[in-house]
Structure 1
Amino acid sequence: MAVTEAAAPAPVKRRGDVVFFALARAAGITILVALAGVAIFLTLEGAPALTAPPAALEGKSGIVLYVWPLLYGTLLAALLAMLIATPLAIGVALVISHYSPRRLSKTLAYVIDLLAAVPSVVYGLWGIDFLGTRVIGFYAWLEDNLGFLPFFKGPATSGRTILTAGIVLAVMALPIITAVTREVFSQTPTLHQEAALALGATRWEMIRMTVFPYARSGMISATMLGLGRALGETMAVAMVLSATGVVTVNLISTTNPSTIAANIALQFGEASGLKVNVLIFSGLVLFVVTFAVNFAGRAIAARGVKGER
């Protein structure tokens, strides 16, 4: 007579697990609803800007011509910030995870993380009163020695330039990139690192052959998240940048492109009528760009985790 196996008992669902699952699902749905609500609001309120007259577009003949210089300034400032912040953040993360003593690394990590808690207006004041007044001489040196390049053509008469704004944004994005990169570096399998050292590799060779390949997707996603932070910054850029709304590659001149966020912050208080819809439409463009950047960063990180399994 065949003996049948007894069916496994169904797992007992505890009340705490059920409540936690319901709260977690409600939180996720709330975030999605809020995100969808923001997107719908920006779309509906920004739609009238598509047919706005030149009077509401600062003399521009169309909404594209109005938004394009702002989008260019936003991307340029964020790109400068990433060029400065990314190598610096990776270096700091390496020092914390592989070079400095444990006590020093904890202190350094704590100090870097504190940068994320500093308000934007404080960064703006630092950029105007401290950084902006001390880089004029450096900008003048760039104009004298590298003025044949369009990036440093000048004239360098003030520190309120797009390059200064990029430096301030780099400092603001630094803690995000450093924190994510540091965690990825610390998760590199110890066995791989010890094997590289046992084969005679130096510490730098070990990092280059084991840590960087393992953390490649994490470094890219950290940079994308820092880019999203730089794209949406408002007050610091509005305070530091002397914007004139032009499209230029000159980084040290006082004739600078503005950013979408700074333009909204400076003009929304006095706007009325279709001008409000125009500013909201520019906010929709920034929302789409920022969402795409953050989504790409998360996708790259998820793909990297999937490939490691």
Structure 2
Amino acid sequence: MHKPIYLIAGKEDSLVNAECRALVDQLLEPEQRTTGLFDAEPAQVVVSDVLDELRTAPFLADKRVVVVRGADSFVSENRQLLEKYFDNPCPTGVLILTVSGWSKQTKLAKKLAKVGKLISVAQPKPWQLPQRLIKYARDAHDKKLTTEAAELLAELSGDELARLYSEIDKLALFADAEKVITPGHVEQLIGHNRIYGAFAVIDAVIEGRIGQAVARLRNMFAEDKVAEYTVVGAFAFHFRRMFGAKVLLGKGLQPAEVAHRLRIWGNKDGFFRQVGKMTLEQIGGILKRLATIDFKIKTGQTKPEVAVEQLVLSLLHS
């Protein structure tokens, strides 16, 4: 059962807007939006227009959704009229306000608690991401995103929530009638080019082809608009699989069984050739360096293009 009023509060516009889109998706079917949705910027609308829209009888829908984005000033300037509306909201209207900040001590906030819902939006911690992604896939697309697929998606696409939501939207379409989004879907749709690119760079490194390794790395950044967020994850993903393969081979498993367990598809011979030319200690050391690079990128201490190229060059001489 929907609420008549929602307030979405958060400092990051991309996250707030993503949450707003997901909420609208829950409230209205796509074909209902032409007549059932009024989406306004506060600078372009007055409070009387908003209230009139909320009280307008819905046409070809059971509710009329009114969205006011970036509504901090709108709320402050129209507090008294909004308080009156919160006391008696229209049963066929749904008001969504997005703001950067929200005090729970005001009269309006106390009224909201009784009649509506406050949705606080903040960038989740890395360990919270998989569950957020699983919830979004379920709520927005009625799909089950497996935990392993959610973790792989975050690893390959970075931790910016709005971008991850966009990737899930693509995955839901890609999965089509399938109700479960698996790691296979993630690898095929999102990870293939990034994983292949990392594989090609590592292959050139191992073979000592300096110019080719650097050229392929630079192509990864040039051809992928979000490479600065994803390249480290693609390299870490590949080296983690190399690490796992090295451990399993050391336990006596055959390459075919290792490939099955680790979902190694495509150029299996090339993958195991790479594994055979590096020690477990070397692979583990690279994974540690990638973790350090990831931290420095996220804290603004280095740029992805510089840090990863330095890593590649250092491997060529190690």
Structure 3
Amino acid sequence: MESTAQYWKPVWEALEHYWMPACKKRQDAGPISGTLHLAQAQSNRGPRGRKRDFADAERLVKRLVAQELTLSFVPDHEQRLWRTVTRKRYQLTRARVRLRNQLESLLEEAHIKLSSLVSDLLGASGRRMLRALADGETNSAAVAALADKQLRATQAQLRDALGACSQLDSVYRRLLKMTLEELQFLDHQVSGLDQEIANLLTHYQGAVRRLAEVPGLGVDSAQQIIAEVGATAATFPSPKHLSSWVGVCPGDEESAGISQGHRSPKGNRNMRRILNQCANAAAKAKGTIFEIVYRRLV
């Protein structure tokens, strides 16, 4: 079957649910009976101008037997659920960051210079002051008094930054209230997905804890890594195979003894993103081998 995007997934799941068990139960079933393969389309390209279904199917079988196809890694049903939940949580996190940036832009447009004094607009102090602005408070001193005493900014600085609230247009107040409600809704959804992935990985809490102990990683990143590669990464015969699948090993393009380039493969973009973020965090972890190596390379 030829397919693009996500359209192969329902067919794969139907074959996995009905066809595979039937093949394995046959009397003449072999060790690889009922095995499903997902090949990358690029590895089965035919000559230009010779596109026919029968010829494509014949070429597909021949290349599979000759091990010339580039096969993709499709995890089992349980791990696919992990991936779905963790990737959805990442999408919601990105949406939350986007909303926060829009909130800061809205405040700047309304001449509320709160972001220059409060490092976290969505912290406890920031939310209280923003909620007061959205509810119609016009006294800058009353809004500034809602900040925590531990805040570095003084009351005079906060009053100066909030001076425009006395003349703040009602449209800005309504937009601010809508943004805060959206953020609250996203926070509620993210916390629900956190609980969902924790329930799905109940039997693998030991693996999550061991992975989270690595400098630069935490529970969230450990859950995402396990969702992408599996609890034991048993699909990959060696660390080199795993590195190649992720796309973090340099290429080796050489012709006539001359190196043409060391471009890395595209690999799994979700794993590359997670590892890049963890590497940045590990390089900032004080006293770790990652920080020492990073400083030496810099």
Problem set entry | Entry that produces 1.8 once distance in nm of label points 7 Å out along Cα→Cβ at positions 225 and 249 is calculated, selected from 1, 2, 3 | 3
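Using distance in nm of label points 7 Å out along Cα→Cβ at positions 57 and 113 as the calculated read-out, with 7.2 as its value, let me know the right label among 1, 2, 3.
Details: 1: 4.8; 2: 3.8; 3: 7.2.
Matching structure: 3.
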For this session: Consider the structures 1, 2, 3: one of them gives 0.05 for FRET efficiency 1/(1 + (r/R0)^6) of positions 73 and 169 (r between Cβ atoms, R0 = 35 Å, to 0.05) as calculated from the coordinates. Say which.
Result: 3
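Every number here is computed from the coordinates shown, using simple stated rules; none is lab data. Model, not experiment: these values are computed from the prediction. Cβ atoms are built from the backbone, for glycine too; each structure is taken alone.
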